[in-house]
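Below you'll find a set of structures to go through.
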Structure 1
């Protein structure tokens, strides 16, 4: 299960946490169920929600599902675009939707759909 998966990086970055993405992993070897969850309003540059389908396209999971969460309060006022967008108290962290997301994850783990 991946939430707000890091799919965008800068290969030239000196720090691994800026250059590495989920695509650096051998995704084709994944055979277990795969759930990828992102928020439509996530503006973090490292976790664009439009890249989620690319993850499951590269895995071979027993079952796979991509979920785009919508709604919630959006970005709280005062957040600095590009900096605070990656914090938990933003769509990136499913602000005020944590229980809903956790319930969907549990349902998927039990064999159902999110």
Structure 2
């Protein structure tokens, strides 16, 4: 089987399969972009948050630490969970939880709430 035959066999799904793959790629890239932007915003806004909440910089640093601990621990756990349930369903649930948590962080009124959310 030549290279051309392998490519033709892969493309037998037609343009709709290519469009679906492209849509999934853009959705995943958008979600990753949102996570990176969220982390960057927290790092840039740390001095302002420290002044707004009248906290020490060491206390404000917990916002970044909590974010990183949560992301890394959940990434490992839910990577294994995705093997048992639908990856698409888990991805959607993760986006919903991430969005709700970001909203709760934006609405928090003190540093403890911000760290918790």
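Supply the structure label, taken from 1, 2, corresponding to mean count of other Cβ atoms within 10 Å over residues 30-37 with the calculated value 17.8. Computing mean count of other Cβ atoms within 10 Å over residues 30-37 on every structure in 1, 2 gives 17.8 only for 1. Which structure, out of 1, 2, was helix-only ellipticity at 222 nm (-39500 (n - 2.57) for each DSSP H run of 4 or more, over all residues; to 500) derived from, given a value of -5500? The correct label is 1. Have a look at 1, 2 and say which one yields 13.0 for mean count of other Cβ atoms within 10 Å over residues 38-45, as calculated. Of the options listed, only 2 reproduces it. A value of 16.4 for mean count of other Cβ atoms within 10 Å over residues 54-61, calculated from one of 1, 2, originates in structure 1. Determine which structure produced the value 0.98 for Rg/Rh (Cα atoms, Kirkwood Rh), calculated from the coordinates; the candidates are 1, 2. Label of the source structure: 1.
No value in this document is a laboratory result; all are computed from the given coordinates. Treat the numbers as computed from the prediction; the structure is a model and nothing was measured. Cβ atoms are built from the backbone, for glycine too; each structure is taken alone.
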